[in-house]
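J.: Multiple structures follow.
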Structure I
Amino acid sequence: MFSIPVDDDLTLVLAEPHLAEEVTALVARNRRHLARWEPWAEAAPAVDRMRAFLGSCLENFARGSQIQTYIRHRGRLAGGCGLRIDAETGTAALGYWLDEDSQGQGIVTRAARALLAMAITERRITKVEAVAVATNTRSRAVAERLGFSYLETLPQAAVFTDRREDKVRYVLDAEAFRAAGAPSVAVRRARSADIPDLVECSAALFLEDAGTHDPGVDTNWPRKHGAQRFAETLDDPTRLLLVAEAGDTVVGHLTAQTSDGTPMRPAKTATLLSLYVHPSHRGHRTGTELVEAFLTWARNSGAARASVTAYAANTGAIRCYERTGFTPRSLTLDQDL
C-alpha cells in the first residue's frame, strides 16, 4: 500500500475504496465545520458515493493526474490532503482539510509539506496553486507557512447553496520550496547504534517501493530480519552501510556491496542494493549525496563498474540515479504464473 511517512505521529495514506466508511464518518462528524468553507461538504456524505469517489481517485493516481491522500494522526484518520496534477504543464493544485478537533497542532502544514516534497521531486512539478475562501484564515495561514505567495482575489468564486464568497489564490514555485526547506544533512558510515533507525528506514522503503510495485515481496521482511542483516553488514568489508543524518535523526540510508569479477565478467563491480530518503528530505540532494558517497567508496574499493536496479515505475529513483551518472544498460521482464 502506498503511503508517505511524515513523522512519528503522521502518515499520509493513499485514497482507496476500503477507506470509504472511515472517511465518510470523519466527514459526517465535521460536516458543519467543513461546510463553512467547502461547498462539497454541504451535501450529506454517503458511504456508496464516497467509495465511488475514492475509486476514481485511485484511477487518477494510476494515470498520474492525482495524489489524494488522507492524514493519519497517531493511527486515527484526521483529514485529507491531495494534489491534482497536470503532467503536461508540470503544475498542480493543492487541497487540504482537517478534523476540527485536530486543529492547532501543525498537522496539515506538516502533511502538506511532505506531500509537496514528494510530488515536486518525483512528479517534476514546477508550480503549485492553492485556493481558499478569503475569510478562511486558518487555511490561508497553512499556505503561507508552506511558502505560497498571494496571487489574486477571485470575487464571489466560492458558490454555496445560500451565498457566494470571495476566494484567494496562492502560488508556490518549486525551486523556492526546495530552497526554503533545504535541510542540513550529513552522510556517514552507519554504526551499531543506528540499527533501529535503519530498520525503520528499510521498512518504509519496502512499503513504499516494493509495496507499490511488486506484490510478491514480503514487506514485513525488514522488521523480521533487518536488524540481523544490518549487524552483519557492519562487519563485512565488502559491504557499505551509509546513513543520512539531520541533526540527531536518521533520514535516509544506502546499502551496497562489491563483488569480484568472474571469468566471463572480470571487472570488479560495486552494486547499490537499496536507497531510501524520508519524504521530508527529498528534493534537497540527500539521495544524490548518498549515491555520490557510494561511488567514492566503490572507486576506493577498486571497483571498475557500479550498478543499481530500480523498479521501472519508480521514476523518482531512476532520475536520482541518472543525475549521478547511471545509464540504462539492461531490462528485466517478468510475469506472474
Structure II
Amino acid sequence: MPEGNIHSAPTATASAGGVGSAWGAGRVSCDGPRVEEEIWLLGQPSLSDYLSHVRKAVVGGGDLETAALVDGWRAANDVYADLEKSEAGIADAVECLDLPDAMAPLAADLSRTAPFRRAFDKMPTTFGMVELDKIVVSQRRVARHFVDALAARLAPRPGPADLFRFCHPAERRDPPVRMRRLDGQRFLFMSDSNDLRFHETAQLRPEQLADYEPFGPISAVLALVVGYGSNFLSVIRSDDRMVLHNGYHRAVALRAAGFTHAPCIIQTVTRRDELELTAASAVAEDAAFYLRAARPPVLKDFFDPRIRTFLPSRRAERYLEVTIAVRDYTVYHE
C-alpha cells in the first residue's frame, strides 16, 4: 500500500498540549496526584458495572444520585438504539488494507521476536492497516492522561516506520513492579499499571541463574514469572468484524491524533472454541453481542459526546498475590 493511503481525519489533530480538539467540552477537574480522568462509554452492558465503579472509584461518587446516573446511562442507551438503525452493520464494513512497503520489513522482524511468537502462537496471524472507527470494542474506559500523552508523541506526524513502532513498541516504559514478602511463602506484587499479570511457571536450568549464591548444590529451578503483556496493537477477526484485543489507549490516541487506519496484528478465528482461546473473557462470554449485534460499540464511540462521559476516578494499583505450597514427604517402595 502506498504511503498516501495512511489517511488522516481533518477534524482531529494532535498538539503538544494534548488532544482537546478531539474531545470537545466536558473535561472534569482532577485535583491531586491520585486522581485521573477516565473516558467511559455509557449505554451498553452493564449498567450495574457502571454504577459500581462510580460508587467505588469516582471522587464523590457515593454522593451522586443513582437516578441521575441511570438517566445518563439510559440516554446513551437510547442513542445506541437509534444507531442500531442508522449504522446497522457498520462493524461489518471495517476496512483492512495492506501494510505500506516501509512497514513490511518491520512486521517481518517483529514476527521473529520471542514476545510475538509466544503471544500469537495459536491462530493464523497477519498484519494489516485496520480502519480505527469501526473496530468493535469491549473495554468501556480508558485513562485520558495516558491517551493524551500517547497522542502527543504522534506530533509531528510520524512516517510509516515510526507509526509501526508506535503501535508495536520494542522499547517499553512500563512502571516498576514492587514486590513484598507477606509471610512464609506468600508474595505480593504491586504496580500502577492494570496490565500486571502472572505469566507462567517455568523450569530453568541451574546455569540460567545469575548472581545467586545457593547454600547447597542446585538440582532444579522453578520460576514464577510475573510481568506485563506484549503491548502490541492487535485485533481478532471473525468473519467481517474486527474486535480490539490489545492496545486500547494506543488506538484511541491514534484516532484522537487524526489517524483513520493503524497497523494491527490480526488473529483470525472461525469457531467459538477458538474465540475462547484468544479473546478477552468479556468477548468470549458474550460473543453473540460483539460479533452479531447490528451495532456493537466501536472505537469512534469514545469521541461521541452523546455516548461517552468523563469521570474523575481515583487511581488504582494492581495487586497480584502468589502463594507457594511445598509438600515434603517420603514414599516407600514395595
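Read the figures in this text as sums done on the coordinates, not as results from a lab. For clarity, every value in this text was computed on a predicted model and none was experimentally measured. Cβ atoms are built from the backbone, for glycine too; each structure is taken alone.
J.: Compare volume of the Cα convex hull per residue in Å³, for residues 185-240 alone across structures I, II and report the one with the greatest value.
T.: Working: I: 100; II: 177.
Going through I, II one by one, volume of the Cα convex hull per residue in Å³, for residues 185-240 alone peaks for structure II.
J.: The value 33 for relative contact order in percent (Cα under 8 Å, 6 or more apart) was derived from one model only; which of I, II is it? Each step should come with its number before you reach the end.
T.: Details: I: 13; II: 33.
Working through the options, I get structure II.
J.: Output the label of whichever structure in I, II has the greatest value of mean count of other Cβ atoms within 10 Å over residues 161-168. Provide the component values of the computation, followed by the final result.
T.: Details: I: 12.6; II: 19.6.
Once mean count of other Cβ atoms within 10 Å over residues 161-168 is tallied for I, II, the winner is II.
J.: Can you tell which of I, II yields -8000 when helix-only ellipticity at 222 nm (-39500 (n - 2.57) for each DSSP H run of 4 or more, over all residues; to 500) is derived from it?
T.: Values: I: -10500; II: -8000.
Computed on structure II.
J.: Compute mean count of other Cβ atoms within 10 Å over residues 65-72 for each of I, II and report the one that scores greatest.
T.: Numbers: I: 22.0; II: 11.5.
Looking at the calculated values, the largest one is I.
J.: When mean count of other Cβ atoms within 10 Å over residues 137-144 is compared over structures I, II, which one is greatest?
T.: Working: I: 17.5; II: 20.6.
Structure II comes out on top.
J.: Using mean projected area of the Cα convex hull in nm² as the calculated read-out, with 23.1 as its value, let me know the right label among I, II. Please list the in-between numbers first.
T.: Details: I: 19.5; II: 23.1.
Matching structure: II.
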